[in-house]
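What follows is a set of structures for review.
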Structure I
Amino acid sequence: MLVAGHQKRWRDEVSAQIRQTGYQVTACDNGVDAMAVLALGLPLDVMVVDASLEGRLCCSRLAQEARALRPSLRVVLACDMTEAEREAVDQMPDALIVAKDHRAGAVASIVREALAVPLHDN
């Protein structure tokens, strides 16, 4: 699993929740680093991204470029559905959505769901 978000506390809490279910996690604080991890070819099935991620590779752009590099990558967007986050969600219609407050088990549950849902070719 790959977790990308600029807030360390959020990354740490989401990563811990996923690790508790037995998955390995690589966490990055920006989109450029997340793309570097993907380019290394590490085995990753799901990427959880903070929808408020900003920078050269903001959330929606990171998700799109990651999917271009790895078409079978599942994308989970963590968001509070602010206007900017709605735009990111709109640009990745097949992404799964989870509330950013990551209530106990919510992220792990949506990651399991992402792994169970086959991607459809566009």
Structure II
Amino acid sequence: MTARQQLEAELRKLVPKTWKIVAYQDGLDTLDKVTLMLKQSAIEKAPAAPQGAHIVSYVLTLIDPALDAQKAEIALDASVDDLLFKLDGIQWLTWSRAEKVQFSDTNMAYDVTVEVITRKAE
């Protein structure tokens, strides 16, 4: 199982069932619910880990479907807090930053940077 598949499976267990999870980078033509998109951004050799260990970085984009700025802002405040506390519970993952961004010129979102360490399967 890849790091992306593991992360997707864990997120599906943790986030509200009303959220949509998109396991790959996509333009998303329609947004009708809170959406969490996984985007792998980098792979690095883990400097202090044994040979065969890599650090895989992802950006999790949390998007609110509301077009009204005030409603989206209020909803995102609660959603990003919920997501970050749930990420804190995943032992094999660290998150470092949640940054407010615009998604598709119309929707407010947060980009959350996370890292996981992977090792070659035996």
Structure III
Amino acid sequence: MRNMASGVFGTPIFGIVNKMFVALIDAPVIGPVVRRGIINVRYVGRRSGRTIETPVGYRRTADGVLINVMSPDNKTWWRNFLGDGGDITLLKYDGTDRTGHAVAHRDAHGRVSVKVAL
């Protein structure tokens, strides 16, 4: 099952699913409910210098949010926040865009989390 789950991230279906979540986040009626667990983030790529937006799952913490990266070996966005980390903007977080400092960490089991201090 693990290989099947990780393989989906490289398929065209994943792009369609991401677009669907972006639409749900912005939907007038269901958007506020969806935004309780999924939010769009915006950051500037370290190497490319491009501004990138992507939906991520998150949970609130005492000083910001925690993003647990699903299938981190198949994604690269979180690597922009290794080491000293960098700026990240949570779009429509509590109704407004909030910029914070994000730092990524990989644990001994390979799990990756990104802590965002607001």
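Brief remarks on what is shown
- Structure (I, II, III) behind the derived value 36, 33, 29 of Cα extents along the principal axes in Å: III
- Of the structures I, II, III, the one that -12500 was derived from, the read-out being helix-only ellipticity at 222 nm (-39500 (n - 2.57) for each DSSP H run of 4 or more, over all residues; to 500): I
Laboratory data are not the source of any read-out in this text; all were calculated from the coordinates shown. Just so it is clear, the model here is predicted, and its values are computed rather than measured.
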